[in-house]
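Just so it is clear, none of the values below were taken in a lab; they were calculated from the coordinates. Note that the structure is a prediction, hence the values are computed from the model and not measured. Cβ atoms are built from the backbone, for glycine too; each structure is taken alone.
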Structure I
Amino acid sequence: MISAGRLLWLLKRDLGRGWSASYHHYRTLPLIEQWYWPHWHKKLSTVPVHLLTGKNDWQLAAWMLASLFQFTEMVWPVVIHDDGTLPEDGRAVLQSLFRNCRFVKRDEADAAMEKALRPYPMCLQYRSANPLGLKIFDMAHFAESERFIVLDSDVLFFRPPREIMQWSRGPEPRECWFNEDVQEASLISASDAMDELGVNLWSRVNSGICLIHRPAIDFDFCDQTLAVTSILRGKLWRVEQTLFALCASRHGRGGLLPRTYEVSLKRNASRDVVARHYVGAVRQRFFGEGLRRLAPVLLADEKAPPAK
């Protein structure tokens, strides 16, 4: 039974974020279980999509993946990294929606990464301290191809992401690409990155959308970075994003996706938006804007064919 304190918190949250966001959170979000996609017969992409999710955002992740599949019309291998809180019903729904998905359970990941990161104690310490460490280390470790995509659960696609599709289909590009942050969020300055690591740091890297060339994620370099710089004294939730930026900058190929892959604090996305990362300050717009726009597209009255 829900406590009075919890009920009061929910009431304040819903009043604060507005009627539209609350309506689509309660009413539209669960409807993703009705999504049907008719293109499973197509050839499987060689580039997997990795995401980290758990009890608080697995339904968001389902909408994110459905929007990606819908607008690319591509069959993506999906690797879902459980942050340790993913409930069984969430796992079952994701498995039913995305037939080719693979789950990496937290205990399986912890055992594998304890061995993989044993030579890199600073990496192991950071991963143990913050679940976002799974994004930078586990996804590179478990990726089964030279290229992989990392997507946050609070990203939604509204148009075909042609840059992502071209990167995934082209000849083996040794490039890393990211969406552009609303402001600089790195935990190390460009001058310190050059002085301490010899890296010409890319600015305003956001890790909500990452197109990664796996050799760029160098655990030895990450361990050195965590040991000799001040980034662990900053906000822990920005450490993995800073590591992605440093690794890619050191790799030296790629950059930032067009601004149509939007990170903004505006109420409404730009008219020509391809994708939007609904960062914490505007998370309620995932529901009030994103689901409101996508529900008529993803939940169109298109029934699955009868089973044979």
Structure II
Amino acid sequence: MRFLKNLIALIIFFAALAIGIYFLRGTFNQLVFHYFPCQRPIAYSLGSFDERFGLSRDDFLSLLAQAEQIWEEPAARELFKYKSSGGDLKINLVYDYRQEATEKLRALGLNIEGSRSSYENLKNEYDSMRAQYLSDKAQFESLSADYEKKLKSYNDKVAAWNARGGAPKSVYSQLNAEKEALDKESAQMKAAQTRISGEVEEINALAIVLNSQALALNLDVAKFNQIGEQRGEEFEEGTYRSGGSGQEVDIYEFENREKLVRVLVHELGHALGLEHVSDPKAIMYRLNQVETDELTAADIAELKKVCRINN
């Protein structure tokens, strides 16, 4: 019994030691990078990877290699290095409502360029679809109220005749005809409800993408509201975070591969320690609003400052 207690205590000790080493390793690496920035490459690996984006792991790693090269060329040194597992920087491809909204609009044939004209076209589409939805919803509610009255009348008749021991043949036939008409009307209403639900999904997808584009274009406009469920968080294509267990990048949405590379470059910049810059054409600007993935003078100046590159 005593041996068993000692064994359990030993297992707990080594487990705590392993956990401590794991977290201290992440903190140690961050301290090294803080005091000796860009002196050794940041090892990165893939974390969660959702294949609903339609990208293979090899394709994604290829785009990551492009993104890291954009920082490494002006630095003239290796800043990042891929590891199949155990990298200090975890990069996650996270599929959620943001990418789902983008793909839904593509399926509808709507253009999502990220330009002001694209925004205006989507806004007009939103206004048109919302007007149609409100009309369909009002009509459905009217028909639903009428149906409920007819159904109540039918049920009252059936209950009354049942209380009297059953309806005569002629009344029974009439009640059956009413029931068939009600069933047909119910099926039509269910189809209308399904159609309206589809309209809601499309309108909500438009609202998500429009709010995203307004943010990317830095437009001072009112936020588009979704119908039904409301999401409190801001739309972000990607995020970077750092903690005791290491660094992580989450990628949530991209319109095309070019935009994905730009988002990756931006988040890798944060991993290097770069802050946002004021140049709206820069990779490290707070909004992803241009098409090119070329660094501007502001990006390079921030890189050289952080990495302490003098030339």
ask   = Thinking only about distance in nm of label points 7 Å out along Cα→Cβ at positions 63 and 287, which of I, II has the largest value?
value = II
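Supply the structure label, taken from I, II, corresponding to helix-only ellipticity at 222 nm (-39500 (n - 2.57) for each DSSP H run of 4 or more, over all residues; to 500) with the calculated value -21500.
Source structure: II.
Where does the value 27, 15, 13 come from, among I, II, when semi-axes √(5λ) of the Cα gyration tensor in Å, for residues 95-166 alone is the thing being computed?
Details: I: 27, 15, 13; II: 49, 15, 7.
It was calculated from structure I.
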request  = Name the one structure among I, II that distance in nm of label points 7 Å out along Cα→Cβ at positions 215 and 263 of 2.7 was derived from.
outcome  = I
query = Who wins on distance in nm of label points 7 Å out along Cα→Cβ at positions 111 and 191 among I, II, i.e. which is largest?
reply = I
Which of I, II yields 57, 50, 41 [Cα extents along the principal axes in Å, calculated] = I
task = Work out the source of 25, 16, 11 here, i.e. which of I, II gives that when semi-axes √(5λ) of the Cα gyration tensor in Å, for residues 151-254 alone is computed.
result = I
